[in-house]
1. Which of the displayed structures (I, II) returns the greatest value of relative contact order in percent (Cα under 8 Å, 6 or more apart) on calculation?
2. For helix-only ellipticity at 222 nm (-39500 (n - 2.57) for each DSSP H run of 4 or more, over all residues; to 500), the calculated result is -15500, so let me know which of I, II that is.
3. Determine which structure produced the value 3.3 for distance in nm of label points 7 Å out along Cα→Cβ at positions 68 and 188, calculated from the coordinates; the candidates are I, II.
4. One of I, II was used to calculate distance in nm of label points 7 Å out along Cα→Cβ at positions 76 and 308, giving 2.6; which?
5. Once distance in nm of label points 7 Å out along Cα→Cβ at positions 36 and 52 is calculated for every structure in I, II, which label goes with the largest value?
6. Of structures I, II, which gives 144 when volume of the Cα convex hull per residue in Å³ is computed from the coordinates?
Structure I
Amino acid sequence: MTMRKIALATIVSVMLVATGTANAANTTLRIQTHYAPETPSGKLAQEFFDDVQTMSNGEIKIEPFFSSSVVKSVETFDAAATGILDCDMTGGAYQTGKNPAFQFVGDIMGGYDTPYQQLSWLYYGGGLDAAQQLYNKYGMQLIGWWVYGQESLSSSKPIRSTADLKDWKFRSPPGLETKIFEKLGAKPIVMDFTEIFTALESGIIDGADASGLANNVGLGLYDIVKHANYPGFHSMPSDHLACNKEVYDSMPKHHQRILNTAMQALALKTALTFEKKNAEAAAMLKSKGVTLHQWSPEELQKFRNAAQASWPEFATTPEAKALVKSHIGYLKQLGLAN
């Protein structure tokens, strides 16, 4: 074989090896979210998928499933852990029945004021390491959060302070929230999200914990009741992206980095998007005669005290206790806990 043929053969061999490596580096992720594609959160999720695929130059391909189209929202985590899906893009609060520790990565009630504070615990307060131990126990890897901000209450009567919560009958989700509001004299009634409108309309309840102000407008709640609190303070759910740990560990390092970094971008865009939408909703509601009550720092602290007193009652596992300890330590740094 001539030197020229040897050189050509060597070049072809190198190209074949390089091609094989590139093919081996391809990643496909089947990701389910509970959000519908036409909602603001669904649109933000689609932006995230596009970012990941573009930044990876197509090496990462995402098969999205919106509106919990493969399994129920509460089953998404297990579906990813067992390989039916690859990633869960719902929220940790769905998994409190598995371990109460998920309450403190899903909805840290009475904790942080803003999405930015809550995200700072995750990324700069040791939260990610603490949460990762919980997720890894169940075969999952927490990639990050996207937090849309504080939820607002809806009410047929003023809710100006903790005193107004006495004997206030309202729709509540199950779990930690009922404990907190009972401490403040309210009468939480656990009912499905879909029953809120009818229960308010018929007077079965005085108010409801449903969602953020803009979403409550979309549900038509302020067509029935004319009081709300804004900014919110009691509940700020953390939606998450969590992936099957074996799938994540098998991804090339640069794919992992792209996924993690794109998630941080999604977190920022989500917080900014809903800050704007809730502010627009507040202005519109005021113009239509809905009264928005802003709680004083003293009243907010009363709620936090009741909430944080309830945390240990709910934190009955080692993982939950570790997360509560981490949150309390960071909240003290922020001046939000005594």
Structure II
Amino acid sequence: MKLIVTGVCGFIGSNLLKALLKEGHNVVGIDNLSYGSIENIAPFTKDENFQFIQADLCEKGILDQTKADVIIHLASFKIPRYTNAFQTLEENNKMLKVVIEKCIKDDSKLVFSSTSDIYGKNPDLPYHEESNSVLGPTTVKRWAYALSKLYAEQYIIANHAECNLKYTIMRFFGSYGPNQNTTWWGGPQSAFIQNILEGKNIEVHGDGLQTRTFTYIDDTIQGILKCIFNPKALNEIFNIANDASEEITIIDLAKTICKLMPESSKSIEIEMVPYQKFGKYEDVLRRVPDIKKIKTMLGFEPKYTLQEGLKRTIEWQVKKHSVIA
């Protein structure tokens, strides 16, 4: 099968590329390298089944160079914690429309990466695919990312109704592992590990009691592959996450990482950083997934506990840091 992967040099994209090539598929990867790294795909650049196009997906005509059975759209701008919301809204919308136009023109299936952030502040847990979206006020830029993904989901479904677009929507919950960005862009776990490696104190935002459920990258990739290739995934939405039993507070995540890096974290302290530092900012108190649908329909089963996944991630990040240092 021939597939296009947008954001191929990113964390999830590069791991997906590895899995697709291992299964013998032909892959065209697109990335503008604004956040992805060419290093992530270096082992695959000479593979005869892989073609890399360095380009900005927002530019019209970029996808005219190729054609595929499925486009996996992973390229995205995330929550604007440190920056303004304009790029998140503008770029995500532009890329989405380019990809959908291409899918309709070529009768390709779209596999779209959405986010658990679309559930927002909904107090009814755990979140299943039909749960309500409860976002904060429009004056808080933090919600721009969730809004861009909500719009994308609605736009995809509307194009299915109007133009018979074939799709599968995936809502990720806290993916982490090898090739993750080692800053806050990669999530709290990557920032905490990197702070320890650099001998800096760990910064925990807010009171640290907000909870998340983290998904090791191999489990995320397992879910994506099922969404691409399982016929039952057609025109459906799925949470891709670890079990709800793996829910953890951010402060406990920081403490767990310190325990898994005892020598490096001896002199490291945990500092609480108020949200006011980021301007007008809101966080989600709890984020817990319901994964019954993907388990039942597609046979998905997470294999890695948070402890196991963190050990593997720390090992990778320590090696990466030692090479850079």
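Where a number appears in this text, it was derived from the coordinates with a stated rule and is not lab data. Only a predicted model underlies this, so the values are computations on that prediction, with no experimental measurement involved. Cβ atoms are built from the backbone, for glycine too; each structure is taken alone.
1. Greatest value across I, II: structure I.
2. That value comes from structure I.
3. Label of the originating structure: II.
4. II
5. Largest one: structure I.
6. I
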